[in-house]
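Any read-out appearing in this document is the output of simple, stated calculations on the displayed coordinates, not a laboratory observation. It should be emphasised that the depicted structure is a prediction, and the values quoted were computed from it without experimental measurement. Cβ atoms are built from the backbone, for glycine too; each structure is taken alone.
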Structure P
Amino acid sequence: MMGVSMLNVPAVLAIYRFEMARFWRTALQSIVAPVISTSLYFVVFGAAIGSRMQTVDGIPYGAFIVPGLIMLSLLTQSVSNAAFGIYFPRFAGTIYELLSAPISPFEVVLGYVGAAATKSIIIGLIILATASVFVPLHIEHPFWMVFFLLLTALTFSLFGFVIGLWADGFEKLQLVPLLIVTPLTFLGGSFYSIDMLPPFWRAVSLFNPVVYLVSGFRWAFFGKGDVAVGVSIAATLAFLTLCLGLVTYIFRTGYRLKS
């Protein structure tokens with residue numbers, strides 16, 4: 001059972017620093033890639049589509065897509081970083097050394113998920129800085145912007161951690177981010193408002209959890225969202241609780257850890 005009493009801080013920091021060191025070793029690739037991708041999105045979406053659709057809900061289209069761009073990278077980076085972070089110890093067999101060490105499951109999760117969330121937040125801030133070069137940005141609710149940034153990174157890092165424990169091969173490790181997370185992000189209102197959809201498809205979109213993340217994050221920027229901000233927060237917290245439950249179950253039962 002995961003607990004927070006008598007936290008083994010050195011052990012948590014050891015995992016966190018190891019994962020962050022791996023990130024900084026590939027910093028050029030990790031930082032340059034999102035900058036180039038963001039620039040391309042602005043060239044394609046901002047120039048091509050923006051020339052035909054000047055504003056969305058009174059917001060210039062170039063600025064409108066910024067929260068969606070950040071969320072797109074934040075979700076994919078959080079899932080991938082956490083999944084690969086815990087999968088490689090399992091693949092190499094060093095997970096047994098970790099499980100036999102005097103460190104609780106909570107501390108293991110805290111180290112890996114904390115590092116994955118930190119990496120994705122860094123990437124998200126880099127994309128925000130890159131976007132500000134292309135369009136003028138004013139964040140209407142900066143506190144809530146940071147809140148959604150942290151909450152989303154933490155939630156989807158936990159989700160990625162679950163995937164890393166579940167996957168028994170590299171194919172499965174890449175399956176969920178490529179075939180589920182990325183499509184749901186594109187269809188979650190990242191580059192458009194779901195209010196622009198016909199009533200039937202708007203109703204279908206409300207079953208996409210990413211809609212609530214993007215809407216809440218966009219509200220923090222512009223004070224406008226596709227759904228109420230309270231609903232966005234509640235949906236994200238519900239998914240966070242689900243991921244915590246799954247991680248607790250895995251460590252209690254030893255699923256994919258002891259076989």
Structure Q
Amino acid sequence: MDDFSPVERIAGAPGCGALVICDHASNALPPGYGDLGLTPEARARHIAYDIGAAGVARRLAARLGAPAVLSTFSRLLIDPNRAADDPTLVMRLSDGAVVPGNARADAAEIARRRDFYWRPYRDAVSAALDAALAAGTVPAILSIHTFTPVWKGAPRPWHAGVLWDMDGRLARPLIAALGAERDLVVGDNEPYDGALEGDTMHELGTTRGLPHALIEIRQDLVDDEKGQIDWADRLARVLAPILAEPGLHRIERFGSRAGAARNGQRG
């Protein structure tokens with residue numbers, strides 16, 4: 001469709017034991033889609049991307065010496081963290097904002113976006129996992145997201161949350177380690193449930209039997225460079241002993257609650 005690349009790949013040691021990914025790293029749109037009819041102010045909101053997540057993901061990957069895969073397109077174009085057939089894959093209304101450029105997106109257009117943007121991102125993550133396995137290490141997937149401080153008028157008390165489904169090998173010790181920081185309120189499957197059928201963690205973590213966790217950080221804590229550096233440093237520090245456990249790096253399948261957990265757009 002154009003020269004727009006849907007994936008940013010960051011080099012790292014495939015056998016280091018971790019892969020960092022960021023599903024909602026960017027609010028950019030391919031040239032052929034203009035601005036989807038949205039104002040710059042709307043595209044700067046959380047509806048378009050996870051504010052601060054890319055900065056944390058890049059820095060965390062550097063701290064760990066790990067490879068990373070980031071999306072380069074707005075989730076308003078198509079959401080890479082939704083199942084291929086999810087009705088919220090292309091949003092027409094998001095947190096009160098109408099997305100004019102999506103109003104007439106029919107099945108053919110959604111399939112086109114899926115083929116050119118959604119699938120290449122998923123394939124890039126899968127290829128990075130294959131490279132890690134080929135290097136002789138079962139990788140732990142660290143998915144970096146951020147959430148809004150207030151949702152539908154209700155303040156959110158958590159500084160961070162860890163989302164997971166049935167495989168708690170990485171999530172449980174990470175929740176405990178962050179909780180031990182004392183200055184944090186940490187959510188266990190908050191502010192969302194980690195069981196979402198067809199999302200990135202389900203397709204590439206749960207179904208492949210790889211240890212994984214989705215880390216949510218409150219956006220006001222990482223909306224500037226200092227916050228992103230601080231959180232990358234903190235996560236690298238608490239993750240180091242967890243990732244050093246040999247028992248973590250095994251292929252194990254735990255089943256899933258995800259089939260009953262489809263939901264709408266998240267903030």
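Each of the structures P, Q was assessed by percent of Cα pairs over 35 Å apart; the largest value belongs to P. Set P, Q, criterion distance in nm of label points 7 Å out along Cα→Cβ at positions 115 and 171: the highest-scoring structure is Q.
Assuming -7500 is helix-only ellipticity at 222 nm (-39500 (n - 2.57) for each DSSP H run of 4 or more, over all residues; to 500) as calculated from a single structure, say which of P, Q it is. Derived from Q, not from the others.
Taking FRET efficiency 1/(1 + (r/R0)^6) of positions 27 and 219 (r between Cβ atoms, R0 = 25 Å, to 0.05) as the criterion, the highest value among P, Q goes to Q. Among candidates P, Q, the computation of Cα extents along the principal axes in Å, for residues 107-202 alone that gave 44, 41, 20 used structure Q.
Each of the structures P, Q was assessed by FRET efficiency 1/(1 + (r/R0)^6) of positions 43 and 67 (r between Cβ atoms, R0 = 35 Å, to 0.05); the largest value belongs to P.
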